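Values quoted throughout were computed directly from the atomic coordinates according to the rules given, and no laboratory measurement underlies them. This one's a predicted model, so the numbers in the text were calculated from it and none came from an experiment. Cβ atoms are built from the backbone, for glycine too; each structure is taken alone.
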Structure 1
Amino acid sequence: MKLNYVIIIAGPTAVGKTALSLQIAQRFNTAIISADSRQCFRELNIGVAKPEPAELVLVPHYFINSHSIQEEVNAAVFEQYALNAAASVFTQRNLAVMCGGTGLYIKAFCEGLDNIPHVPDAIHQQAVDLYQANGLEGLQQELKTKDPVFWETAEQQNPQRLMRALEVFYATGQSINSFRSGKKESRPFRTIKIGLELDRHLLYERINHRVDMMMEQGLLDEVTSLLPHKHLNALQTVGYREFFDYLDGKTDLPRAIELLKQNTRHYAKRQLTWFKRDEDMRWFHPADGEGVAAYITEILTKG
């Protein structure tokens, strides 16, 4: 019986994951499961650097345009979705590609999630309200006070993670760390983990250029059209909240653009820190498609 494999192509934003994943998926005649926590939303396009329509038709894609911003999408939702998608791919071939930069989603897919108690909607809204009223600094100060243990290792610039930790504390009175067992679920497939990286200055140049291109493509119009939904969890994210502040008259447009570049660079740094902790990740330059293909073929041949 042939073993099933998932090739995971990970790395920071703007590094070139989409292009390489298309190349690898076409080479091995398989589908791509996105592991991007925002490209799944149909209403978000330019601000999440979603693959072009022409790219999406080259190979089958999962978790792209699969949900609405009105839906609650989190790591647990992704875990089940992606496991089902992989099982579907495995009915026809023994290899699938997963591509994305959301480390927690990839971890959930590979290892499962800790059993964190359900948080009522009202308590979730309490954390969102705090963020909307007092911004990132308000979340940081509250978490430092309420959950200093988690704060020490938290992604301190990531509002989604901070709100999640706060809502768990509000709901249970305990640190989110107390629900983390570290137990890994067994999966009916093996993974081949590919990490993509560039020199830091080159990556940052690509990020800045991407933001400039997004502005030319109409990012501000996209954000403006979403203004009535700015309270939704899906929009508490880089690429949108910077322009909500501009549209609310809290900053000017040049400052909003610079903040987007800065916040995206910070996000890329956090992504690299997360993926560098994974000892199973094999690192490549994003232009080294042949090297990546050769590495995958070698593992598949060994079985």
Structure 2
Amino acid sequence: MTRPSQILLQTTIQAVSDDWNIGRFSMLRDYLSDLTDENGEALFQVTARDRAAPGAPDPVLSTLDASDFDALWLFAVDTGDGLDTADCDGISRFRRRGGGLMVTRDHMDLGCSVCVLGGVGAAHVFHTHNVNRKSAVPPPDDKDTPEILWPNFHSGANGDYQHIVVAGALHPILRDTDAADGIVRFLPAHPHEGAVVVPEGDLSARVIATGVSQTSGLIFNIAVAFEPSSEGGPAIAESTFHHFADYNWDKGRGCPSFVSELPGISLKSSPPAMASVHRYVRNVALWLVGRL
């Protein structure tokens, strides 16, 4: 019997009730926990937690390389203080010893503490961090929330789904043998997704999927995949944590009080779109632990 792969779902904030704490990713946790192999054995054992108090190393993240975890899904929901230097060092050592890493954030500077992570951190572009000053910064894309500045790609309402497009050769993460065309086509939408790019000079990374703004028509990157290499294990840089949040899978699960945009319902009411989201999540999980 193959042991279940150990997955850590982790936020970069404390357990604040009116925020994007780890409890708001419960549908993801439950879905991954329920997945089984062809023999009915659990594929994953999932641990979900928020970080300890900021200002000091988190006891789990700072020693992640010495843990039994096979993959870390890091939801950067902080405003800049989410990761201690020792946390970043522990995560970077974890990936160098072969651990899988999925790092996601959101609009503007939300989650910018991930910038200092080795490799994957450089894939995340923020309003005032990791900005390529050689290129002109485009104007805000989300016109409905003017206080939120670029990057803020408007892929649709929370609770709705968006159509995504395969970039380059089909990556294993985007294969869906249950779909008519064999491809993952849908992910949850969000009014202001962040920006991810291929870090300059990193030959292990490439864009694997793109989305389209529903307001401007701009094409933006959904995910950048880092293949396993001598530098470390597999990794994904994802444009927004809202692809995995309860509220975006089912608006009835609720959201923090500061969320003001009107939600939609098209994802929950479309079984094919929800099946596509589930396949994407399953594929990411398996690929990060070397089982896809």
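If distance in nm of label points 7 Å out along Cα→Cβ at positions 38 and 222 computes to 0.9, which of 1, 2 did it come from?
Numbers: 1: 0.9; 2: 2.8.
Matching structure: 1.
With FRET efficiency 1/(1 + (r/R0)^6) of positions 150 and 206 (r between Cβ atoms, R0 = 35 Å, to 0.05) coming out at 0.60, pick the structure among 1, 2 it was computed from. Structure 1 accounts for this read-out.
Just checking, which of 1, 2 has the largest value of mean count of other Cβ atoms within 10 Å over residues 6-13?
Working: 1: 25.1; 2: 22.6.
Structure 1 comes out on top.
Given a value of 50, 45, 40 for Cα extents along the principal axes in Å, point me to the structure among 1, 2 it was derived from. Derived from 2, not from the others. Given a computed value of -4500 for helix-only ellipticity at 222 nm (-39500 (n - 2.57) for each DSSP H run of 4 or more, over all residues; to 500), which structure among 1, 2 does it belong to? So the calculation was done on 2. When relative contact order in percent (Cα under 8 Å, 6 or more apart) is calculated for each of structures 1, 2, structure 1 comes out greatest.
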